[in-house]
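So, here's a batch of structures to check.
FYI, it's all coordinate maths here, none of it is from the lab. Just so you know, these numbers come straight off a predicted model, no measurement behind them.
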Structure P
Amino acid sequence: MAAPKRVLPTERPGDGLGAVIEDERPHTFRVPSGDPPTLTCDAARAIIGQVRRNLAYAPDAVAPRAFATATGDWLDPYGLWTVAPDTPLGAALEKRAADLLGEIEGRGADCAAARDVGRALAAWVAELRALYDRDHAASTSEDAASAASDPIFEGATVTRPARALASLLAQRVRAVERGLGASGEPFVAAARARYFPSLDDDAWSRVVLAAAVRAYVPLVDPHGAWAPLDEEASVYEVDLEARPPGRLWDKSTRTAIGLRIDTGAAAPLRAGDVVLSLSGVATAGMPLEQLEQLGYATSEAKVAQQAVVLRAGEKSPRTLTLSRESDDPSSPPSSGGAPVDELTAERIAFGNGDAIVIAIRDVRDDVGDDLAHALLRERERGGRPITGVVLDLRGNGGGSTDGAVAALGIFLPGAPLFPMKRRDGTIETDRAPETPNVDRWSGPVATLVDGETASAAEMIAGALTAYRRGPSVGTVTFGKGCAQEYLDDAARAGVLRLTTLLYALPDGAAVQRVGLAPTIRFPFAPQPGAQSRDREALLPHAPPSWRGPDVRDRAILTRSDDGTYEVAWPAHGGNVGPCRDPEVCRALRALGASTPPKRVAKAAP
């Protein structure tokens, strides 16, 4: 689920919460090295201390068994080192988990447990390397084309023994080597070095510590994460940014020698290409997180970069120059850096006019601009008058708090919105922007919500109901009333995404673990492709609930001329629809049939 995202903050080590500063620069991802992430003992402790200080709530204790399992998962990007059924490292991690946990939390004189696990890991990888070398030298049977392009790694559940995978890697890499000859040597060497790194005990202990930190953060903050600088793209919700980095592919598959592009290839790359290197870095044996970042870094480079690929039907690699524009007419259109489609509106008959239903599937940083443009287009179309605007937030897992605040400026310009509390008790309050008059909508508005409506989407629906600006229709929402910020870690080794704020609605109503009760209950059926999610309250270690102060501006609450709190939806007289989604029509009928808003005298000045 996407996290409510504020502008990127940077925390200066040692300065604490008061040193969070805003930085609106776009991400500039560095080209990753392909090496396993590492942390020293002191760096790991500094990061964990930073996490525990800056969380919006006192963290729960971490269970050693869960910590051992998560550390093993992060240690092993291939199913070779710590999670395969024949590895001895699972037992070693579980045995020393409590000690390792204490070490990174600052208890104990040194990181002896990490060194013990590192020593065992060094011996195990050396055994696998010897097996790989033996079978690589003896292998003759694999077809080079299929060896280069066929998937080789299992998914979340690993059932193949590490020794079997090492042997299979040897066979496939050897087949590619035989097929490519001297041109394949750099990629063959990179594969061996990454699958079976030649690290000493101390170096492996630093790999263990990096995995331990990465495992620890989500165990105290289910919405949090830490990633090293080589993999920091995995921490950001990049697709929700106003200017997301370009993509070189959408879906891909790791092979023994590189990465096969499956869909969404950016020209001059093509679907089916096996990428052997990008920006001069071999892709063989790279973890998924580094491959993702390598793609971003390459596509966003200021000068043209090169890719070396194996293309179907060709026996030798070709070198492609990647640029914003391709002059290869046979290539598919580039997906890298393509602008995201603006919001589309459905115009539906409602009484004597039309209701405008706008589906918002996530809350991007620029959703306010997109929403204003969509409304302006409908106003300029002419025809039947617009009787109301409906924001369809069903299935919307959230996104950017800045985007939510900007969108609310269209309906509640200048209104104080969400009180947000930090760990030390300080409270910040967001305020909707004073949107230009041409972009404002003062007529009826409503939201459609369901159990999948979460976080920043709950902010939009909740603020409109708290100000009695418009009702919500549907079912109780997810209940994610916390917000995350991005922090440079205290060791300058990576980036944290951390829950640093709990928020409430403008009237002080809690959202976290509670959700929004709709104004009009309507049992929407699950949307096609919707994920079945538990509520926030059921997430292990979810932040506590918080009720805040009422920050509503009474002048805005009573802005309507007749003194009522709400801008009422007019009666539709049964004239509703047709709709592409029949449930939307039924929900609109419920809007028109709702009890007229209660008149409330204006508050005294």
Structure Q
Amino acid sequence: MNDSRRIHTRLLPGFLGCLFVLCAATGSSAAIGYTVSLEHPEKHLFYVEMQLPQVTGSVVVQMPAWNALYQIRDFSSHMREVTAFSGDKPAPVEKLDKQTWRVTGDGTIKVRYETYWDEAGPFATQLSSEHAFINLAMILLYVPERRAENIGVTVREIPAGWRLATALPTGDAEFGRAHVILIQAKNFDELVDSPVEAGNFDEFDLPGFTPRIHIVIHGDNWKRDRVIETLRRVCRYELDLMQDTPFESYTFFFHIGKAAGGAGGGMEHSFSTAINVPADEFLAGVSAHEFFHLWNVKRIRPASLEPVDYSKEQWTRALWFAEGFTSAYGSYTLVRSGLWNKEQFYTDLGDQITDLESRPANRWKSAEESSLDAWLEKYALYNTPDESVSYYTKGQVLGVLLDILIRDRTNNSASLDDVLRTMNKEFAKQGKTYRDTLDVRLTMEKIAGQSFENFFQHFVAAAEPLPYKETLALAGLELQAKSINRAAPGFALSRAPSGDIRVAGVVLGSGAAVAGLRDGDVILKVNDAAIPRRLDRWLRQQKPGDRIRLQIRRDEQGLSLEFALGEQNDSVWVVTESTSASEKARRIREGLVRGITQPR
């Protein structure tokens, strides 16, 4: 929270009074207001009242069907007991479909309901005796045609000792003897793009940054010095890279250790990010990825995602760029800031290529098609190697290959960095969206001075084999296949919308099957420790015969299973430096790793 934007006031009687004081203090007028009660956190129930002024005859309200993930998750399924009042009198409520209600009445309409949430993770919402983490789109109704109006939220019945953090302007106030916190947003979209953390958390600013970068941590298994040093390197490199600071204040929300609840990953927002990790040693990669979203996807934004439609799928071909290139810059940030050495960067690139080439679907599913199919990721079958390719992985590899090609065609006088900075200048800063793949290609051609139409036609729009070896050679790098024997877990994994890691398939006769592991089991711990961030990769790094102990949840019951890992022969791809690289290739390689251009 930005202290310069905080509001401290005492409330007039009633919610509208408090909302009026909040808005007067900030020089705006909110038309729609909410109260959210945290009175019984142990019940995992939010008690919500929505107040709608200036209603004539009737009003239609709706609960978003999706947010935070490209998945229809029907947040209305968490709601119950929807009632309404016109003044002090009950108002008729008619349910029109699974997420929409019509309320009949005039003047100020109040809509009340309860919604149950107890799902850990940056893509979910949780209210428990320990804390609350709220993605507001999951608990708040909205009026489709009034999304642009100013909005105020009052959070009430906050448990003793709890504080509240969000990237939006807030104000503390007293309502009778009760302490409430006020949140203000310019519109519904800004509101639901700003998660809320409430509880007894740690918070501090990242030293040496103006504007302010604020850190909020709920959890354990972290060290302040390591968190600060990691984020200092990440944020400084990316801000310098983009030559742009598009925020007045930015907040990192971290759930670490037990507080992560077994859910990992990160979710970007315009002025904040929410990240769950098992320990602070995993912060670097996910923080580098999410912070770079400040530009790529939150501001450098594809036209296909605007305006946001919360009621149904919103198809886009651009996720290979929006997410995949962001993954590329996550890796670039780590090596260029010194958090990785160059061998770690090469290993990561080899792992991405190995992952792509190990999936039969890579032979026929293009980067654009993978982007369109993001909405299928909630289905276990789709996530299998025969059915899908990650737009994160394919996009990251495409980003590195295209970076090398730009450097090669310009004699290392330009790079992918220039493409991102140019798109930020010509689209984000001008308030424009880009035309999915087309404007990405045109910007690259502008920077390189040559056509990329053939590359995009064959390797982005179609799924022809990527030109790994010949392109990497331009940067003095070699790609070699190696055959290794490694551990076979005996089961596949998928990530649920909540962030839970679930068993998606058990191999008959495997140690996992004999131990009783089943499809749908939720993995809580591995070897009595938090789940590794990339559990699939961690499993591949174990040795055949190693014993593994899983704590799982099945039908709301906890179980512990132990078994030995099997053995399988795999082909992996390894990236190394070529000893016979030309002088130009060596300069390109150096530029790639260090993030510099050196024309000769």
Structure R
Amino acid sequence: MSNKSIEEVLNYPFNVGIILKKKKEIKRVLLQQADFIDKRIAILGGSTTAEIKNILELFFLKEGIKPSFYESEYNRYYEDIMFDNAKLQKFRPEIIYIHTSNVNIVNYPELSDSAEEIQTKINNEFSRYTSLWEKAAELYKCPIIQNNFELPATRTLGNLEFSDIHGKINYILRLNIEFAKYAQANNNFYINDIHYLSSWIGLEKWHNKTFWYSYKYALDYESIPILTHSIVKIICAIFGKTKKCLVLDLDNTLWGGEIGEEGIRGIQVGSETPSAEAYKVFQEYLKTLKNRGVLLAVCSKNQMENAIEGISHPDNVLKTEDFVAFYANWKPKYQNIVEIAKELNIGLDSMVFVDDDAVERELVKTQLPMVMTPDIGNDVARYVCNIEKNIFFEPILLSEDDIRRSQYYEENSKRDFHALTFQSYDEFLISLEMEAEIKAFSSIYLERIAQLTNKTNQFNLTTKRFTIAEMEAVLQDQKYITLYGRLRDKFGDNGIVSALIGMIQDDDVHIDVWLMSCRVIKRGLEYAMFDELVKACLRKSITTIKGYYIKTAKNVMVATHYREMGFQLLTQLESGDSEWQYTIPADYIPKANIKVVNE
């Protein structure tokens, strides 16, 4: 099988038959890729998980993650955590996935139970899981992914199963709510929503009683790709491997018809026809993605004036201000996508391209295989499903920075336009009236800082990735100097965009992490961060700082960063990795021309 055919098999709609039949061949081809991230995944099963592990591996490899697995024995998920387990402790999981389902619920309500007795059963059931989660978090300090519960396949009480407190459905829904509340209160805990997944494909397809009785699988073989795809997307989100930008065609994608041929009155969007309504609903879906942080861009073969006229249609949900980049011309679309990536300063592998035209899709797939280009077809009623089921934009949290992301890029566009009025870049920087807030890590910002370590690739000296739990450990450890950077200017607040972690060893500080978001590169914040690091070192009577550059395919732009900061090169490896040293002079002069306000 080719890489292209494997992409098609492992994208929605999944070719389950080929996945199950050719999994060894798919694995062999995927392993030929380079630049894998190694991760240790513990699968703790309340039912048989062997085939789940096999298919999980395929989806991991597709996403550039090379997993190693610990797999519990059948139905030993509870014992593996709650009692001594030298094997699991030696494995040191980076992710724990607990695969339970409604077959693992210990006590269902009896018809003779009172409301108080049923509530006690819910409390006891929930307590059994919380004790498991808390012990796992204490022992392994890693993210935990837990299935919620799917509905039962039968309803002995009929429709009363939902509304009566004795019904299994009512009981499961109440348990699921408790699981959700726990996830809301615990940052390093995530729900794999099999309640939704099983409802989506149908309980008859999800369950297979023969497989349960024969092999103790709690779901049908054909449901396993749906389950594993969802798990992998959660883990990708934890480690920052989600898509950032959705690039959209216009004609017959955002609206029906061709604006250049039919004019604004001829395109279909709104409520007048079934087709027009479908396009409007699609735009509403895109708007919700934009509102929670997904960047939207336009890439259309059109005259710019025609494209702008189409967007101005009164029934359009999306307006020009909803797009962070707008390219309408007659260039090949793959060339425009490259330009969009450059303009936004993001990687091509963080982009998704949506177009109704199969030829245009194929051209982008061929020229830019790193850009995800789903086969959405040409039926607008299926567009949302084809994007949604591929889980391109899985969030693990909704931070202020996520919600404001499009605003950040809009403000950046204003800065770029403003820069054109100045004769020198230094004059432009001064005109921005920048202020930086640079402080030691605070628990309130740990989610954003951990997110930065996983999403920032270009200005990232070591590309070390941290979970929230690992970041909390750094926060509590006195051997670390930590700094976050927030940058404001007259156009707005960029949010927290930089992080630096220095580890104290003997009389030196070793820079373990130094990164900065691409949206503030070349603004001088790196100098302000270094000034504050120097101050923190001097407070501890430390005068030697060591820095490390670990070369990756994406961070070449910072290969000379330490030299520019005044460091001396200590070692240079053939791989491109390097070690640097800076001795703080007694008469150190701050390097930054940004005002730092830390009150």
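General remarks:
- Value -7500, calculated as helix-only ellipticity at 222 nm (-39500 (n - 2.57) for each DSSP H run of 4 or more, over all residues; to 500), assigned to which of P, Q, R: Q
- Cα extents along the principal axes in Å from the coordinates reads 86, 62, 41; which among P, Q, R: P
- Structure (P, Q, R) behind the derived value 45, 39, 35 of Cα extents along the principal axes in Å, for residues 204-363 alone: Q
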